[in-house]
1. To which of 1, 2 does the computed value 1.6 (distance in nm of label points 7 Å out along Cα→Cβ at positions 279 and 295) belong?
2. Just checking, which of 1, 2 has the largest value of FRET efficiency 1/(1 + (r/R0)^6) of positions 151 and 271 (r between Cβ atoms, R0 = 35 Å, to 0.05)?
3. Computing distance in nm of label points 7 Å out along Cα→Cβ at positions 95 and 319 for each of 1, 2, which one ends up highest?
4. For helix-only ellipticity at 222 nm (-39500 (n - 2.57) for each DSSP H run of 4 or more, over all residues; to 500), the calculated result is -13500, so let me know which of 1, 2 that is.
5. Work out the source of 17.9 here, i.e. which of 1, 2 gives that when mean projected area of the Cα convex hull in nm² is computed.
6. Please state which of the structures 1, 2 yields 4.4 when distance in nm of label points 7 Å out along Cα→Cβ at positions 39 and 71 is computed from it.
7. When distance in nm of label points 7 Å out along Cα→Cβ at positions 111 and 127 is computed for each of 1, 2, which one produces 1.2?
8. A value of 1.00 was computed for FRET efficiency 1/(1 + (r/R0)^6) of positions 135 and 239 (r between Cβ atoms, R0 = 41 Å, to 0.05); which of 1, 2 is the source structure?
Structure 1
Amino acid sequence: MEYDQIFSDFGIAPLQLLLGLAIGVLFGIGAALSQFCIRNMANELSHKQLGRASTTWVLGACAAYLCSQLLLGGEATDISEAAILATSGSLSGPILGGLLFGMGMVVSRGCSSRLLVLTAHGNMRAPVTLLAFALSAQLVYGGQLAHQRMAVQDWWRYDVDSVQLDQLSGIPSNVFTLIAVAGLIACIAVLARRHAWSKISGAMLVGFAVAMGWASTAFVSFHTFGEIAPQSISFTAPMADTLSALMTAEQSLWRLATGLIAGTLLGSFLVSIWRRDWRLETFDQQRPLGRYLLAGCMMGIGAVLAGGCSVGAGLTGTSVLASQAVLTLVAMLAGAFAALKMGFAKG
């Protein structure tokens with residue numbers, strides 16, 4: 001089949017939007033069904049518990065890795081040019097940015113992806129936090145604080161032949177696959193005993209959406225000679241780019257980022273209607289506006305420094321064994337533990 005001609009006739013801009021919308025709907029449904037949230041996992045782990053939230057997140061991560069292994073690897077699904085697999089980059093950024101993001105998600109009671117899901121469920125604190133997240137991300141990525149952000153990222157940089165864990169460590173990729181299979185089976189068994197079927201199906205769908213993001217964008221990139229870069233689900237750059245496109249007529253909204261955000265909101269909203277749990281929530285004395293604005297800024301700055309949010313780095317990056325993503329994930333959890341220890345989760 002002449003995919004090159006099909007994609008050319010359809011147009012790269014509407015194709016990106018459609019891809020983002022489809023991937024976002026899958027992720028939104030899965031995240032809403034499973035209540036997928038790294039902040040809840042951090043809260044459980046800080047109490048030395050491995051509860052439903054932790055098991056669900058690990059299940060989603062294992063599913064993302066295994067599905068990516070199945071869908072990627074051919075010439076048409078090569079992701080070696082993906083930004084997260086760049087062989088030179090920053091270590092100080094992921095460490096400091098991850099710590100800041102982790103603290104921010106505790107203060108706001110949810111990471112950026114979870115806040116999108118909550119927005120679709122009627123929580124009006126979530127979009128305000130996301131607005132602060134997007135504005136601060138844009139400020140440090142391409143705004144007046146870009147030079148300061150690059151200076152921090154330059155504190156400690158690396159340049160290696162490969163950033164993937166299997167090649168860095170010398171451990172065969174089959175070992176990681178066996179660990180992921182064991183983790184998948186164990187998590188399903190634990191959740192099945194608790195009859196948490198929605199969490200199982202939702203987490204599996206989240207993992208599949210991440211893999212589909214990689215495979216579909218790589219496939220389109222191959223057949224359009226790099227018109228789009230191989231990528232998968234992330235919310236830092238998409239939110240900043242979408243906000244920038246909304247504020248200026250020079251940028252088009254027909255892009256993958258817009259579709260991803262709209263799809264996630266749509267998928268989550270459909271679940272809220274199906275479950276009949278849509279409920280309007282606003283700020284109150286125990287949940288003041290300033291708290292969420294601060295948390296949004298912490299997560300926005302932290303995500304840009306780290307090169308991704310809890311999904312973009314912690315889930316999407318680890319699905320292809322990107323070492324920088326693993327470092328970011330560890331730093332985020334450390335930041336969350338510190339914030340929980342200091343009582344930032346309280347009102």
Structure 2
Amino acid sequence: MNNSVTIQDIADALDLSRNTVSKALNGKHVPPKTRNAVLNAAIEMGYRGYGLAAGTAATAAPAQFNLLSSQPLINSGYYVHVLRGIEKSLADRNIDLIQFCVTSPGSFERFMKYLSQTHVEGIICIEFFEPAYISKLLKADCPVIFLDFPAVDMEIKGSYDIVLPESQEPIKRFCLSMIREGKAQTFGFVGEYLHCRSFYERFAGMREALFLSGLPVDLSCSITDTDAIPYDSRALTRALRQLPDLPDCFVAANDTIAIALLDALKHLGVDVPGRVKVIGFDNMVDSKKSDPPLSTVNVNKTALGKCVPDLLLDRINLPARANRVIHIASTIITRSTT
């Protein structure tokens with residue numbers, strides 16, 4: 001047995017970080033493929049600690065991931081599919097997922113205290129958009145994956161990646177096709193576009209389509225102020241009455257807003273799609289049942305969730321890697337509102 005073989009030698013041979021190799025050899029959580037590669041290399045290279053490491057790995061306690069959100073996710077038709085994807089991805093892994101709902105500064109401080117007292121391998125943030133919380137969270141030096149992100153113009157440093165549905169491109173393509181087919185020349189956005197990065201990208205997709213078509217970007221026909229929140233049909237009816245004119249097409253930040261908008265337009269006697277066309281986003285179940293059925297953009301919500309643990313494991317194994325923003329492809333669905 002070669003007593004001179006070190007963890008760094010194994011790391012160099014496999015092009016892995018020393019931290020990842022150490023975790024694999026000491027029974028901590030790493031992807032099964034990585035663990036097998038490390039243990040096989042340890043055997044071949046004659047690493048003296050292999051026997052202990054192999055015995056420890058078989059009985060290792062589950063790793064812990066924390067899921068952090070600002071609202072209960074189980075009540076959301078969108079996030080229940082995302083959670084299902086996360087759970088499917090973790091099903092064959094030795095990882096426990098502990099969920100926390102942060103609704104106030106006090107609950108956030110309690111979570112941070114828990115984090116400091118518990119060994120947590122990584123954190124998944126869903127619907128978690130408060131920049132001050134995010135900055136403090138990343139200072140805890142625990143790898144984080146954000147499902148969507150705040151629409152901020154400040155640099156946030158730390159070991160994290162962002163995954164979100166493709167938003168800008170499908171909305172741009174949808175709007176461009178409407179313009180080229182002569183169905184619409186003026187557009188309005190409905191939703192608080194600075195609520196999160198994906199909302200902003202949908203807004204930017206509409207704006208880019210107008211720019212590429214040589215059409216003016218006129219937001220006077222948009223409903224983006226917080227006064228219309230929660231964007232129910234009554235609030236939107238009031239907001240529609242205050243617009244100087246109706247656009248040819250509304251782009252809504254998501255299907256929930258789009259369906260409430262359809263109800264408001266119907267209340268005002270506005271024909272859809274004759275007078276105004278409406279585009280939603282997410283392809284929720286209710287989008288098929290709305291009157292008329294809603295044109296939207298489909299998000300593969302389960303696939304979105306399934307990729308999150310993989311990305312978090314990558315971040316854990318390569319903590320020095322540059323931050324990444326990863327989009328999961330979305331597809332346009334044309335129904336009766338366009």
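1. Attributed to the structure labelled 1.
2. Numbers: 1: 0.25; 2: 0.55.
Biggest value here belongs to 2.
3. Ranking 1, 2 on distance in nm of label points 7 Å out along Cα→Cβ at positions 95 and 319, first place is 1.
4. So the calculation was done on 2.
5. The read-out comes from structure 1.
6. 2
7. Going label by label, the one that fits is 2.
8. 1
Read-outs: derived from the displayed coordinates by stated rules, not from any lab. All values derive from a computational prediction rather than experimental measurement. Cβ atoms are built from the backbone, for glycine too; each structure is taken alone.
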